[in-house]
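What follows is a set of structures for review.
Just so it is clear, none of the values below were taken in a lab; they were calculated from the coordinates. Because the structure is predicted, anything quoted here is derived from the model rather than measured. Cβ atoms are built from the backbone, for glycine too; each structure is taken alone.
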Structure I
Amino acid sequence: MTTTETSSQVQQWTNLAQQLRVDSIRCTTAAGSGHPTSSMSAADLMAVLQLSYLHYDFDQPKNPNNDHLIFSKGHAAPLLYSMYKAAGAVTDEELLTLRKFGSRLEGHPTPAIPWVDVATGSLGQGLPIGVGVALAGKYLDKLPYRVWVLLGDSEVAEGSIWEACDKASYYKLDNLIAILDCNRLGQRGETDLGWNTEAYAERARGFGWKAIVVDGHNYDQINQAYTEALATHGAPTMIIAKTKKGKGVSFLEDKPGWHGKALSPEQEEQAMQELKPQVRSRTFEVQKPAPAEPAPEIPPIVPQLPRYELNTSVATRKAYGEALKALGAASPLVVAVDGEVSNSTYAEDFAKAYPERFFEQFIAEQQMVASAVGMSVRHKVAFASTFAAFFSRAYDFIRMAAISRANIRLVGSHAGVSIGEDGPSQMALEDLAMMRAVFGSTVLYPSDPNQTAQLVAEMANHSGIMYLRTTREKTPVLYSPDETFSIGGSKVLKQSAKDQATVVAAGITVHEALKAYDQLQQDGITIRVIDAYSVKPIDDETLLLAAQETGGKIITVEDHWPEGGLGEAVLEAFSLVNAPLPRVVKMAVQSMPGSGTPAQLLEEAGISAHDIVEAVKAIIK
């Protein structure tokens, strides 16, 4: 490139960067809130990226060859939206609707905008999800697109960032480039490392990344860093850019107290005089990706699900693994991640059959969920499994996945006191409540392996956040392999015209309810037993009918704390309809469990067959 060409290029970068700063100020001032200074610090970094390195067709956001740009520092949304305006994708009028009711330009990015892959704003999420997208690009799509992630220095305090760094290095994700906007100032003052850019670099190198330290306002250094990043093979790259918050405006630049504060109209005018924008609404052409054909899709076929015969016993966690393997045979889009417990969740069955579609995440549950979310960006049917209790570590990722409109399938094994001797640290007793609270989620708790297999297949065909709870112990097969199950359904296992009460159970407690049924029969007492395998959505029609036909007496029994689980799902079903509220007795784990056999712990928790018998006798008096 000649000196004249270089000078012209620098001028282009400068013009775009200034426009991005101007628009970040204008839209936040119009909104009366937002993060202009956090946007201004990264404007030079994004100007060079947008003009010279990003390959994206804004007219075709679903183009499989598009690069992916993720703002992990989601509060810099004004900068992102200003980039969209500069690309001609957003009008100036729409830009000024930032943060206003009904605008798709929300305070933090969400996929309400077609060019946004995932919702960010809860810090520490963008890079882990970027790892998932990069895994899909390198190992599944096998396309040359790059994943660019803009990080803030404050969010690098999040442990999830280092989970992401570890897995990105382990999988040699050379298609992943992180850009750390090191502007020194966080919300309440200086960050823990301030401008110690070499410390950030050493940490990145310690995790196996190529690290490049630059002046984030020096176009030559930024340009060279991006060039080096694209030439790096076998490792991800982190560019650590020393920047100034509020860059370009004297009363904002590197000044504390401006985080998350919009300028007044008078301050905006003063800032415009200092920035001296040549133009305010120029469109800058973004390079489109080179045409490349993804691997031809093999159409999915109907999975040949495993079949389990009556009069045998099989753990539902094992049925999950075998069903997942069957789905893998039926569709190449099915992928799996696990938290280093695949020999317990039985995801190992899939891993052995399809190692190229299985990604071990080790003991990093936040990254595990993030990888599944990232793969869903690339339209993979992602299943993530671990012990149910450990999903609580990743709850923020699950919550944000719902905002991202992600389609992920989560499978938690070893739930409740019925796991036995491992003790309470391994016993998920909050998971049903946790997952039910997620927007648009589906929560399933099968009691039988044939039921499990069918529900796993159903999960693959549904959207949103799907959660399946499995049981550690072997349990009797209750249903024929030809029985059908649907999301939102239930099964009435025992019923008669003389039923005096209804027992609603799910998972392990279904088997206790059936034992109780037999014991009550000996005393001349008949009950209805409902297997509420779909906890959300719950089968309210069957519950309403049961309440009418069994004297308005319902007992719910669950291997879970009383808050937020099956019992409350049943109560909600009655609260949403115009019908008499039955008498509902909730049986659940009430005291902190210890170690013991499953039978001992079910008895101690008060949810065994013996306890159900006593509860039925009490309610029908």
Structure II
Amino acid sequence: MSALPSVDEAPRARFRPPAVPQVEVRGFWGSRVDAVADKTADILYQRCVEAGMLDQIDPDRPVPALRIPFHPNGTVTMQMFWDSDLGKTIETAAYCVYRKPNPALEAKIDAVIDMFEKLQQEDGYLSSWYQRMEPGKRWTNLRDCHELYCAGHLIEGAVAYYQATGKRKLLDVMSRYADHIGTVFGPNPGQRKGYCGHEELELALVKLARVTGNHKYMDLAKYMVDQRGQQPHYFDEEAKARGADPADYHFKNYEYNQAHKPVREQDKVVGHAVRAMYLYAGMADVATEYGDDDLKKALDRLWDDLNSKRLYVTGGLGPSADNEGFTSDYDLPNETAYAETCAAVGLAFWANRMLGMGPNTRYADAMELSLYNGSISGLSLDGSLFFYENPLESRGGHNRWKWHRCPCCPPNIGRMVASIGTYMYGQAEGEVAVHLYCDSTATLDIGSAEVKLTQDTRYPWDGAIGITVDVAKPTRFALNLRIPGWCRKATLSVNGAPVDLKAATEDGYARIEREWKAGDTVQLDLDLAVEQLHAHPEVRQDVGRVTLKRGPLVYCLEGIDNPLSLNRLRVPAPSSFTANFEPGLLEGVVTLAAEAEADATGDWNGDLYRTAAPKTETVPIKAVPYYAWDNREPGEMLVWLRGG
């Protein structure tokens, strides 16, 4: 655990995530991590090179030509945030070379880090765009141009590379840059009162503070959170300073970047979905470290708004391509769903950080939902192809691609999968929490001792979870085990003795506080029943429809398994489905099979309309986990099915 002491003396435990080296991941997620280590990490590096990113960051090369044109408004180009793509690629590579040594990839990343070190200016400033492509314009347009956002992703890459390899060159570079940012921005006379239009730096600074033990980075993160949306509005003042009209803004108002009012006054999830998730993640970190109950209250208001009106059943979010984000209450179209991969990844970030304030299944359930469904759907099973958008219905034309002009999603899903062990557990003074179940071994720091937990499970295919405790000597601590909200029946025992779950459970976690000895065992059994979920009646696209769910996994039908128009089907009651593990399908998945009704077409005799209702026929259907769709032949896909 970080040497960073508590910021205040608030009595509640602060749960912090373990570093990647503290968790050995096997099972379901182990195979996903291996795919990223075997393929994705190298692909990310190579495609960054092919895009021309190294030409921009390497000061020893001639200044390159513009590769990606400016937006028609003349303000931004996606080339401005290439540093962020490299930062996420470094982070992904860091986790992967720890998982599986890859000297060739590590040498390439070391060379990239050398370029950033050479590029850094004497005062600590570091931005390939503003140093090489538009020199002289630094800090003139935080609203649009991702300057601090890029710094945040490079900081996260630096922390990861240090933790995974022990090499601190990039960590030192980014610490100097963070020091410079701290002199430019802040509440003191002569400092700018700014913050980034695309949030990210806030959560990165918390990571930097935790790994270095330096409080000033935490204080800067808190300042960025507190300053957002304050008057006079920084984005207005900044626009005037560069001779622009503040009203001449492409997105019309500051809801787009969650800067329309101070964060503690916000109660609606609005604007760009990824920006929102990154902001709320940073807010949650600050609330955890400072024991800030007012900030937590604002976060809970926003959480309730998202989960009651704006979240797809898959954990995807942001229905609109126009703003890459949110629209009106209950607007959740399926076929046109934007549901950017980065947004689902961002929800996992936010939910995970809410757990810093203590175990609560309302956050962990959402984290699990986004992880198992709306995020990893963005990465092919072999780790080579990607989705930017994640619709819940397709006629067969939505397929994975190799790269994108805005390649934010590939390294984002890569770094999240490769670091999945950090989401599984929480560690605090005298406590550990198990948020996610997966075959794994975690070595956790509870302040006074080290605790090793080994999970033995086939989850999510099977709900039986065995946990073995290993401690150097008998140690008293609290073990918090998540009982998912979707689980209707669960049993728990310690060393074979049953535990009264009702008495032991608080906020959806079973808390077992005792003196633990090496070899103690915990057995948790979660019932993985097939369920059908209904949408709120105001979600007009899903009226009369249901979706299938088993445990954490949302299911869909694909045309390759169901050779008829999927919208003709009416699914039976959930009890009619059988769950079957198919080891040779989609790298091994549990499928759901049943007999369904379908509207028959054979007797229509060329008619387009008629007064008689269609006849029905019985057909076999098979559903697969949503995350695995479009890994075979292109074809139809449907999540929301007509109910029986």
* Structure fact -> With distance in nm of label points 7 Å out along Cα→Cβ at positions 70 and 126 computed for every candidate in I, II, 1.0 is reproduced by structure I
* Asked: When you work out FRET efficiency 1/(1 + (r/R0)^6) of positions 166 and 198 (r between Cβ atoms, R0 = 30 Å, to 0.05) for each of the structures I, II, which one comes out largest?
  -> I
* To do: Could you tell me which structure in I, II was used to calculate log10 I(q)/I(0) by the Debye sum over Cα atoms at q = 0.10, 0.12 Å⁻¹, for residues 326-469 alone as -0.42, -0.59?
  => II
